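Take a look at the structures listed below.
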Structure P
């Protein structure tokens, strides 16, 4: 799991070895790896192990958690040694990377009729080249968290629906003019995802195309809001400004956060007066109809397992992503969303009381959870270098050091040299 980018969960683990060798003469050993989930979810996975082994006495499951920074290094070593874990917890970019390496099994044939239980958008996130390479697990989503006191001070109704990014920026400028407080801290370090969410393509026919009139107009809107002081400047161009958003919001220096539902938990503990005035809405879907903030995690099965181990690995992946387990995990996190239809329709995601911003964040997020997609680049080489160049140029444009058209032209030229 990304340490704080969407759900703010973390952990650490050590590499274990030998998935295929049976733990005893009669048992199949299934080793499954997660990404940064210890110690927060020790209890949940202890329950998973106990439950599954009771149902399948011929199987022993072993949970291994690896910290995000070391995950690929340790996974590559296990693969090279011929001892990959049976199941691996991948986000979408990493799933694509290991699909390209040829280390994962396509799952369409083994999923069968169970496929209908998952959300179509989640399946699309995990499909490459027409094949499905992961079973959808938990997802993230952004909600729009609003300081009702600052809105009312600016003469605005915090419960009035905010349906677009343009409206967010317009309100941010009004709030700055009327209250002196920045209205919004967008995650411009993820400008590629913002563009995709606004229906603006990045690459077509192998060439970068994000310097068209609509792309330029988007960057100029951010530049206009920046010049007006409507955008907070702390970590504005960082890859992850989740913590900065919360810090500013909880100190009364930010009127709106478009961020993960976990933020409300921090506001409740650190800023009770602001929490009491907080109003939560779904984050605007934008012209694509895609809910922002999506970041799907999945269970993938390693290629090259013995037949019996592979068969049991598929069963265990289905168990981990079943309606009951997805709902149980969502309740443990309090802020992530299932990727199965039945679990997402549970009463847990329906408002039942005046529970405040924490409950509202969960309920408002669930309203649009069927629209989640993971908006990241997956099908180009050297993604990190390309993205840094784009963000650097966008920063220059938004802060007034470079014309927006010139900035995007420069970034497109760099991308196309790399894409050749």
Structure Q
């Protein structure tokens, strides 16, 4: 078959033609009866089996064949003017009804109102159908898309790209998944991802496509990545000890400053339970209650004090800033913990009583022993005893040294005046 015009005509009809040599090697084939090359090859295999079987059709003649529930009138004859053994065949579907269009029901009914953009075009690039989402990409309605050609809607460069892809679909007969760039109605660049695939509609092979606009998703992904990069840079280079904790209190991420604070390597710190980094003290119960409030989303952030313990058993009091992560209204996903205002690391010593902390506060304020006794309604001897005991506990030989140690060990709040306990809940608290 050398008449290209005749071949092009057969591409739009429910027929299939082929030309094979003696060992049934396919030289040419075409027509619009089958939507893909695999089906066409199966039909040729069936014809070869019928001709080789007993009672096969005449060498030059016509017969009817059933294939995939369809009926074909088949004709076959030798080409005496061509290379010896060359055979032509033609199969015409006899139960096709092109006069009863299907209106693309198999595809269109599924996606007509779907958010994914979908279309059907014929082999000439003319739109046969489009859904509302596809028309919206061009700022119009489906009725204004149907009947137009690719070039009527897209720029020349994009039109050439789309036509080439359509031809690839028609030639291969198999779906193609790809990402395409396009221009949005507002002039901004857009991206969509989806599939194009061949469909049989009204006895013609057409190209269908379904795409999802991923422009906003990509933009959100980029913004999220930038935010994560910024947070990582802040975590790694701010110098602040900080860690991301899971809801069960396990360290998920941590800064190098946090690892240094606890005298651990970063891999040893990540995965550790946070409660193993806290020295046992009466305030832990209150911290646990506040933690549960964070996880349950009764509050978004907490500022409190805790005594931290490093790998060598040394302790230091520090301020903890806890902030929940995640937008779920039911339960937080993670908690960021940032440590500020660390005291000097020291060996563990017995906890101070409320009276001893109050004496240190008054001493730091400049009160004499007599003033302290009067303020606390204690005897001078009792105050002298407490001061002597505090010098032993904190390793300070003089009153100024005792005040200094109270601050560097985190017993007194460094940013409060008059002086007060670092564990006080309110700036004016006396305990």
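Among P, Q, considering only relative contact order in percent (Cα under 8 Å, 6 or more apart), which has the greatest calculated value?
The maximum falls on structure P.
Work out which structure the value 3.0 belongs to, where distance in nm of label points 7 Å out along Cα→Cβ at positions 126 and 278 was derived from one of P, Q.
The value was obtained from structure P.
Upon calculation of FRET efficiency 1/(1 + (r/R0)^6) of positions 270 and 294 (r between Cβ atoms, R0 = 30 Å, to 0.05) from the atomic coordinates, which of the structures P, Q produces 0.90?
Only structure Q yields this read-out.
Which one of P, Q has helix-only ellipticity at 222 nm (-39500 (n - 2.57) for each DSSP H run of 4 or more, over all residues; to 500), as calculated from the coordinates, equal to -13000?
Value -13000 for helix-only ellipticity at 222 nm (-39500 (n - 2.57) for each DSSP H run of 4 or more, over all residues; to 500) corresponds to P out of P, Q.
With Rg/Rh (Cα atoms, Kirkwood Rh) derived from the coordinates and found to be 0.99, which of P, Q does the value describe?
P
Bear in mind these aren't lab numbers, they're just calculated from the coordinates by the rules spelled out. Given the structure is predicted, the values throughout are model-derived calculations rather than measurements. Cβ atoms are built from the backbone, for glycine too; each structure is taken alone.
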